[in-house]
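Visitor: In what follows, structures are represented as structure tokens.
Just so you know, all these numbers are worked out from the coordinates, no wet-lab data involved. As the structure is a computational prediction, the values presented were derived from the model and not from experiment.
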Structure 1
Amino acid sequence: MAAKKENLPPIYEIVRETQRLLGVSQMELADRLGVSKSYLSSILNSFRFTSRSFAVRLLLLLEDRKEKKFSELKNQLREHIKIVKDHPKTN
């Protein structure tokens with residue numbers, strides 16, 4: 001059964017846990033995700049909503065990880081991807 005939105009942790013918690021489990025710095029995680037450190041920082045500090053594309057990038061980063069500790073994060077990300085819609089680009 002799929003998790004409901006209210007049961008999902010905020011995306012910034014998933015990102016923090018991903019960073020912790022990978023054992024990487026914020027800069028290295030930003031590089032792996034193809035985003036700036038300031039963008040990632042704004043997500044981690046919950047100043048910015050994430051887009052579907054960001055959640056997909058994070059999931060792709062974890063997709064080849066077979067360790068059990070990543071399973072729950074991947075499931076949570078899949079649920080976020082179903083819920084989150086991309087924000088329109090602003091110039």
Structure 2
Amino acid sequence: MEQFAVIDDELKSFSACLESLARMVVFTKLDLPIAQRAFSLCKQAFTNRGIKVIAVSSITGQGIEELKRAFYQLVREVKSTQKSAFAAGRQF
């Protein structure tokens with residue numbers, strides 16, 4: 001969570017508009033027990049902040065379809081936000 005907070009602060013300092021964009025955290029290597037534990041410990045904290053959380057494993061394929069759908073939806077949201085920001089005269 002600390003590493004996420006550092007990255008989040010960096011994005012906010014770069015542009016205030018970035019703070020309002022949708023975000024997603026992806027946990028990888030879910031086929032490993034340590035990754036499963038990290039996911040179960042952190043998922044709720046991210047969810048409470050309104051951040052979508054997905055866990056995937058490239059070995060088993062778990063979560064890959066969900067990740068593709070989530071990326072598609074996120075891109076749609078960002079495009080919509082950018083159009084609104086452009087209309088309002090804001091820049092990213």
Structure 3
Amino acid sequence: MNMTNDTLRNLTKAGRYTDSKTKGLHLWVKDPQHMYWILRYTVDGKRPNMSLGAFPDVSLAEARKKAEAQAKANEAEALAKKKAAEAAKSL
């Protein structure tokens with residue numbers, strides 16, 4: 001979905017809407033008064049969800065920044081785990 005703050009404000013149908021610009025970023029709509037930003041990502045083969053806040057308290061731009069920052073942190077953590085596993089194998 002091509003998301004803008006205006007299109008998001010006009011959502012009325014319950015469901016999960018995926019941001020086409022930020023990997024793993026979704027807006028879950030329970031009803032027009034209850035919308036939540038969720039980041040879905042993969043860790044050790046599992047797909048947890050991370051709440052990034054409620055819309056419109058957290059804007060689209062803020063949600064994208066939070067999602068990108070968390071993705072970088074997840075990548076760094078995965079790389080550290082991989083290096084630790086490789087170091088343990090070489091001992």
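Visitor: Output the label of whichever structure in 1, 2, 3 has the greatest value of relative contact order in percent (Cα under 8 Å, 6 or more apart).
Guide: On the way: 1: 36; 2: 28; 3: 19.
Across 1, 2, 3, relative contact order in percent (Cα under 8 Å, 6 or more apart) peaks for 1.
Visitor: Which of 1, 2, 3 yields 16, 43, 22, 12, 6, 1 for P(r) over Cα pairs in 10 Å bins from 0, in percent, as computed? Can you show the working numbers first?
Guide: Working: 1: 16, 54, 27, 3, 0; 2: 15, 39, 32, 12, 2; 3: 16, 43, 22, 12, 6, 1.
It traces back to 3.
Visitor: With helix-only ellipticity at 222 nm (-39500 (n - 2.57) for each DSSP H run of 4 or more, over all residues; to 500) coming out at -13500, pick the structure among 1, 2, 3 it was computed from.
Guide: 3
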